[in-house]
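Following this line, the structures themselves.
What follows is calculated from the coordinates using simple rules that are stated; it is not laboratory data. This is a predicted model, so every value here is computed, not measured.
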Structure P
């Protein structure tokens, strides 16, 4: 991922970009992790997974990643129920 002029990018920004790129309606089904910024900034590499629905994401993702992914309000309703 290229982000010229910025030192790094937040996970939420990356998820927004992936949702727009792949036409995903629910941002909570996108899980990104393992991002490392190249020396000097401007480029980051990492992993991203897009699930069909939140149920599939809960089935395969570890809880610590789901805590990072879900919004604060949706956290208790969707991710841990």
Structure Q
């Protein structure tokens, strides 16, 4: 399970942080917040599931996801 921040989640989804907060207020996206006003976090796998359940044929989002996967693989290679 990979926990990511609000900004990381926004980047992963291709949203601005403000738009992601708006979706959260409407409780349309899975997120974690220990207490009101506390740090907001996301489980990356939950976001991936959410994207798959809510996806529409959007080429830009798919390209963003592919770039993210490539970036992660590059980080793994460099950290060895």
message: Please compute relative contact order in percent (Cα under 8 Å, 6 or more apart) for structures P, Q and give me the label with the greatest value.
response: Q
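Of structures P, Q, which gives -9000 when helix-only ellipticity at 222 nm (-39500 (n - 2.57) for each DSSP H run of 4 or more, over all residues; to 500) is computed from the coordinates?
On the way: P: -9000; Q: -18500.
Working through the options, I get structure P.
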